[in-house]
Structure I
Amino acid sequence: MSEIKLLNVSRKYQINKDKDFYALKDVTLIIKNGFVSITGKSGSGKSTLLNLIAGLDRQTKGQIYIDNNEISKMSKRKWISLYKNKIGVVFQNYNLLEDEDPIFNVALPLLIIGENKKTAYNKAKEYLAKVRIPESAQKTKVTKLSGGEKQRVAIARAIIKSPEILLCDEPTGALDSNTSKEVINILKEYSKNHLVIMVSHNLHIIKAYSDRIITIKDGRIVEDVMINHNKGSQEAVKIKKKNNTSWIDHVSMSNIKKHVVRSIVSSIALITSLTLAFLTFGYVSGKDDAIDLASYRQLDYGVGTITKEEKLSSSGVLSLTRMTRPDISDIQSHVYLTDNFIVKPNFDAILQQKLNISIDNKVIEGVSFAPVYSFDKLHINYSLITDGYIPSEDTLNYLIVNNSAYDLLALNGIGKSIKISAYSQTNYIDLDETIISDTFTLEFDASIVAKVDEFSYLQNPKIYYSYVALEEYVSNYLLENLTTYFNKDITMAEMLLECENFDPLTSYSYRVFPKDLSKLEAVTKKPQLTNGLSYSSSSLLIRESIINFLEAAKYGLILFLIVTLVGATLILGIISLTSYSDDHKKSAILTILGANLEDISNIYLNESLVICFVSLVVSFLLSYLLSFAVNKIINSFIDIGSLITVPLNSFLGVPFFFPLITLILTIAICLIATLLPIYFSKKISLKEELQSL
């Protein structure tokens, strides 16, 4: 036997800052069994009393007990646990799930407590038959039922768990007289073994069916009449709680269908942000490898010069310095240089004073004459060759052009003859200040034997020659006047090696070449040189330039990504809140039927997770396809391939790490966007939720 006890219960509403209204005032009441009717005029407080007993509203003062459990002191979880089997509610306006059929509505209380679907549905059909709902109407949507049918469905839903207490708020208020009798007869029959409390203003029905009549006026009990004291003991059917969430999935899918437009908008927002995130992550993770691959596509990668800055004087904030050729001992003292480079005197500096390049007697401007150490396989990246062949010997009669020079020279193929000429004046001053001058002349015809497809970003047109061949030429070139003056052979190489380190003829530097292709990665790292030495390379300057450009783009993309992800989270949150706000009433109904906050959250979380998973899969596919298109566009501008590499298979050596971490982060976004709005919106009372549209 259940007992409801109210002790000095009041419910006050604040109309405005200066005025309060008491819907109930100091009500003390004990209800144990039978068919109990609460009546009174509109606004008397009878519905407020029922709402307080049902837990839909909270009293301002006093205590309410259900079987000695004070409900105002109970947590929501304990309150739901108490009410799940003990109390059923029948509303005047039915409060059914309008988008579902009667079978699901009636089976829902059983599904919530864990009954399996088949058993719950069979029992729902049995109870629908008891309240005379025809089979033809049991599988149609509730919206197509008449008012009387809806009320009978609501009663079947309320009594299917055989709750000890059945609360009915104006159950016949919107029904005609014949339908009202059908509904009351069902409730009267149920009251034989259970406590039924009905709020009504229909005195005819109240007097004909009630065992006890409580009359309320102005929030106070003015009459309490017992009509029939001989009631049988209450026998409630106890249903053991099981684990079944199929009803949550069902309602979630119904919500997705109902909110299909919002679901699409949510998916588009999430797909956009996730795709951008994947592309950005692919950019960040693939950028360094792409830069390396692009940088190594330079035939003279790492070829550079070593110079020395020598301080002459210093005064305050000003200092006087000059560039000089380093002593070879300074270079040899650096392991980095000796391990990774071939160090040579800067012979090619003498070519730059008066260098002429011509084809068919036409002088070509804007092309550089640049060295590679040798044409052997240790120093030439054969994968860059797109036309022609690499010479098997180092000679100045064979030259290689890059793609820019090939276009500039308007070559229609390899094998074209090109004329190279260079002139340089050398002076030697003896102790008597006699000046001995010589002219260095380099003049030869050569064939263009190969074309290389180089990284074209900031790349100048270049004609490559063998430095080994130039070194041999300079070492064998006799300076006639000096040879006569000293009466012994003096070569151009000897002249350059023996002049002062600050002589312009030295170009103030040594030439350095990577020892072989395996050293390219090592020479990429900028060395920490001492003794005023510095290393410079045009190929590394190009690399640094593209790195700086892409780094700036990276931070811009990351900032844009953060804004996009925050925006997507807000969009999902707003849509979730909007969807949930539209379903306040559904949420309240489910709560009254025994669903806890976790169950209700799971409904909307499932809806959100379906959107997230679909969006995630689409985003992976879309980002994978877009990466090809974006890489192609980027490659057309800065000649870097595979800049964006979305690491779907492996990341940091862990298989499928990136998809896994992305899945976790996406779920986190869905949790935040879905649960926070629900948490804050749940602060309103069940009564307010039921009154929402």
Structure II
Amino acid sequence: MIFHTASDIPRPIRLTDSTREWAFASLHGKYGDEAMRTPCVNLDHIEKFEALPDTEKYDIAIRNIAENAPVRICPEEKICGAATLGDAVYHIVPVRYRGEAILDSVSHLTIRYDKLLRKGLTVYAKDISKRLEDKTLTDSQTAFLHSLENVIESMRIWHGRYLAATKNSRPDLHKLLLQVPFSPARNFHEALQSLWFVFSFVRLCGNWPGIGRIDWLLGDYLKNDLKDSLLNESQARELLASFFIKGCEWIQSNPPVGSGDAQHYQNIVLAGIDAAGNEVTNEVTFLALDIVEELAISDFPITVRLNKNTSNALKNRIAQVMRHGGGIIAVYNEDLILQTFSNLGYSITDARSFANDGCWEVQIPGKTDFSYIPFDALQILNKVIGITEENIPAFHSIEEIYAAFCDQLYETVKAIYVSSVTQKFACKKGIWQARNTVIPTSVVSLFEDGCIERARSYYNCGPEYTVRSPHIGGAPDVANTLYAIEKLVFEDKKISFSELVQALKNNWESQEPLRVYVKNKYVYYGNDSDDVDAWHTRLLNDFADMVEYCNTQDACPVKFIPGVSTFGRQIDWAPNRCATAFGYRKGEILSGNDSPVPGTDCCGATAIIKSYCKADLVKQSCGSALDIKIFPASLSGSNGITALISLMEGFLTLGGFFMQIDTVDTQTLLEAQKNPQKFKTLSVRVSGWNARFVTLNQEWQNMIIERSSQNFM
């Protein structure tokens, strides 16, 4: 029973043999395969179903899921509940009518769990009942509130089926379910059960919610149990391990390949301060790190909120887990992110509660309807300089080029604002809401603050905040291009502008010596070179200003905020891109997120961080992701731990936003390509999510290998 590690130091063993065997089976697809055998609930028996309004269809679907989805109880588990329908893995409500999927689901959100744990689901029913007393509600508002009641009743049905299934076979689980999730959790075990039961039901219905701040949610429960000797640390670790192992229930033994099998956005956030400004780090924080260090479970990607007061003990523990690889741990710069939320007008209480959307973009959990809109800035620049156009324009300076590029960049940002905000939301009778009918989302709406109070759904301005975020992709590529043109054409005068553009149109054919020269002569983004980094900084600052300008043009309360990412789209974009002025040919994979172009960084991880942090990342208020790959041999012994801690501290000091570090050996990845059966649990950080390497297709695997080919330390 081997849990893969990139380190020469074996993974520790703390959990019982039965727990480890259960984890191994789950990681190898036992339960995912089982879910695929029952993909959905069939609704063909519903008369005239196709003629019903969408909300009624949705209510029927959720009720039928609760009544008919398979109940699963694993012999080793210490909490119960499961998302047992295979279609939910594909981000749809897992019901079919006449063989067709009929309802979409929701992701990129983290719902609210603390109210659930402290008050129980019954309080939601009371809140809805009280809200229904309002005689001014419209018919659609009333229908929405009744739909929320249907969710609660469906959860009672699902809960009742588990009560019946555990009554004789598992009295320990049955006892837990007598209290939660409908009544408040009284101890750590009940809190863990309540959290899991609701989370798993939400995703049983096809949604992909994040977990958020699990140590903040559960820490006080565990602290009190330890103080009262109701549990010891080992027992608590076994309980929490059940949560992590059950989160692997969608892994298949032979999944379809593509962009990875673990993109279910069930991310976890650890540490940082709470609403009162007190440090959250507690026993749950360290137990979570213990579990992923031992079992290599990557299906709950973890981001730790670091700040200037983060303890050395926590940083040391993070480094110990990081060096095993898998990209399971990433870090936020909490102090910088709190400043971004303050600048956006959030209250200090809400700001301090931030988590993520299930990927890495920051949001206020349980209060935010969020979506992002990515675009490729490099293709905009290529059009401006004429590579993709019939005629090559006449530019006489790099500033002329940049000005023309900014004009087109702004037109792109403005178009995104119009399509995602102006055309989607309107003020009707003094209330901002969706212009058109939106898909039903009652399962997640129930757990979003504001939806009951406003009697409006998740996509209808129900939550406290509605956020839309244009994400610039290819920012390092644009910076490198501008710098190369500046040097090659206007300073060194190696070639005229029109001749260079023609060479790029021809994919550098007949210009190989010049291509090699430009690729190797100049120092590009990611090497702490002020000249090229200035272009990156300028671009991000101007982009943020454009987004902010759009956001101030009307009274719409939707927050329109900038971010920097690709989320792996550099693969999708590659066929439509052209040869680059910095020496790359058409079709080559370029920068991911806000990281250097593979092969251009040669001065180590510290230089990458310095280049990235020269931009004012406070202005990128949705986030800017930096990927760092480190060769495992660089992290041997205590010096390796010290090096990782130094990277984290430098990232904080210099003003980084979000950094994901992966420890990976290129030779291991090449071996995994040849012998995938030997590396079924090998995890890599992709782009805000983790995936088992063998579930990536050839293009994705090659991208991971290419960006991992250098020793950054």
Structure III
Amino acid sequence: MTMPDSPAMPLQPHRWRRVKLVAAVLAMLAMVITGAVASWIVSLGPLPLAATREVSTIVLDRNGKLLRAFAMADGRWRLPVDARTDVDPRYLNVLLGYEDQRFYSHRGVDPLALGRAALQLLTRGRIVSGGSTITMQLARLIEPRRRRSMYAKLHQIVRAFQLEHELSKNEILNLYLTLAPFGGNLEGIRAATLAYFGKEPKRLSLAESALLVALPQSPERRRLDRHPAAARAARDRVLMRMVEDARIAAEDAERAMAVPVMRKRRPFPMLAPHSADQALATHKNLSRIRLTLESGLQRQLEALAHDRAAALGPDISVGIVAVDNVTGDVMAHVGSADYFNERLAGQVDMTRAVRSPGSTLKPFIYGLAFEDGLVHPDSLIDDRPVRFGNYAPENFDMTFQGTVPVRRALQLSLNVPAIELLDRVGASRLSSRLKQAGASLVLPKDEAPGLAMGLGGVGVTLLDLVQVYSGIPRLGSVMPLREIEHGDSGGREPLRLLDAVAAWQISNVLLGTPPPENAVRNRIAFKTGTSYGYRDAWSVGFDGRMTIGVWVGRPDGAPVPGLIGRVAAAPILFDAFARTGRLPAPLPKAPRGTLTVTNNAKLPLPLRRFRSAGEFIRTGDNGRRLRIQFPLNGSRIDAGAGQGTLSPLPVKVTGGSLPMTMLVNGKAIGVIDGRRQRMIDPPGPGFVRLTVMDAAGTADTVTVRIQ
């Protein structure tokens, strides 16, 4: 007989009270523990991420390539990096496969990895694989602990959860790749690859990737420059682990393990050191500064300067500046032949040093003369002894060429014709025009611009000289130079140098200057210069794309016998153009209104021959010299500009010999009638230059303001 199920016996009252008491105690204990843990977590405070933002300042070229890096204040090298764009995917695959396979799926802590590490420790008696994730390792890097302990591990876990809450996975990975130690003062993958392999981390071999994964686990015991054997053994263990996990093929691992490890650190990149110094001084708070330089051209021209300076002598230095004509961007900037050479004062930027330019300002004298209608490139001019008060200019070779075309006078850099023209256009006008185009000229103390300017009696820097020369192929407008891209809004305005016709005439003349030996003619327009006492040799040239300037000399300004621009600087200039890797670009075509002739006889009579200001011509008008009687020089003429239309302006002259030619802003508009007057239509409000030339070649010019 089956007995029915008996009902469950209820707990005795005293037992029920005991259960509730235990539950209450456990609840209180849980609350106390939770409160203590919460209080401890709160006591940790916010994540100290500010220190992780401190990185080495890096200077990049226009394409983002590293030119130079600066160590942090404490001597560490820590370069910023972005895993998505700066690091080889092969390295990331090995890193995550070895250190944190579920990096993108966990929330800071990987329970499976922790459990596996604990089981391996219990079964094998040693640590086989760590249970720390990339996030936990980053937490340890942010807040280093001297000793390993359960407390330290709990601390990492809490911080890992915080990191995952505050940062994205990509930000966490970038921080780890920036802070991971690689031995000595190297932190981060970018500093490690530059120091150990001499390259960026964008392209790494399998052997390099495995080595870089192994180093941060024990950076000092595996330093390549101290313990290469230990580093190699650690690398090979990483490779074997990748084979076991089927992440790489065994054959690939064998080839990688056969590669020897590097035993020496390489120097960090040091391109354009003078430009980098200037950029750092200008933007002290930036960690990443981008310059307009092109690293490939910069490297080529630095090597060129170093080699040519060594060939010229142990005390000779070289400075080179290359500029894009259209944008004004500095494409290469070589401040000295050797930045680390104390004998050459290598850390002094000679492109910014004020030196005598020799004859390099002559093209601008001729440009003003072309602009004023005083001469044409095919006009004749005398090269003969002449005296201006106590000043008697002589040519470099102490000889005179007699009567020569203006074109040839500039190409041969004859001194007397240049000073004759400067006397007519005015030294003050030359000085103000160059300053207007951005060149800061330095005159001796308490001296005003004088005729000696034409032969180098003024100070100028190579950078300023290249800037004004770059305006010639731009047909007279100068784009201010730019070398640091940061903060440039692109609002730079061109500066006026010359009118378009005069600028084209200069470029056309300089294109025909005889080149150095073994160089091709008519490819580069250029001018050379030699300062007084053979202290400075210069050469500046341009094509349709680029302007390059070269300075050669001693940094201390001491004379160097035989140091001549044509011999020392011009060959470097032509070699610099060759090293750009491009054929010379053609110069602009002649602007509308340019007077071109096949020979001197086809020029208008007043332009066939230049006559100096002191050469009086006996004319049919009782020998009186040509002079513009009205308007007066510097006067203001009310021509009704405020009413929208300008009234004709009368021009009256006295003296001179008929026929006479009238020029407005350097362009011929017709002849003066028999009454020696003419009505002209002003080109617009503002300053207007009026020139009258007579049949004998004499001329007078006034500048008035139309309003």
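Just so it is clear, none of the values below were taken in a lab; they were calculated from the coordinates. Keep in mind it's a predicted model, so treat the numbers as computed, not measured. Cβ atoms are built from the backbone, for glycine too; each structure is taken alone.
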Next on the checklist: If volume of the Cα convex hull per residue in Å³ computes to 159, which of I, II, III did it come from?
Outcome noted: II
Checklist outcome for this item: The highest value of FRET efficiency 1/(1 + (r/R0)^6) of positions 104 and 568 (r between Cβ atoms, R0 = 30 Å, to 0.05) among the shown structures I, II, III is in II
Next on the checklist: Quick check: 4.4 is what I get for distance in nm of label points 7 Å out along Cα→Cβ at positions 184 and 624, calculated from one of I, II, III. Which structure matches?
Outcome noted: II
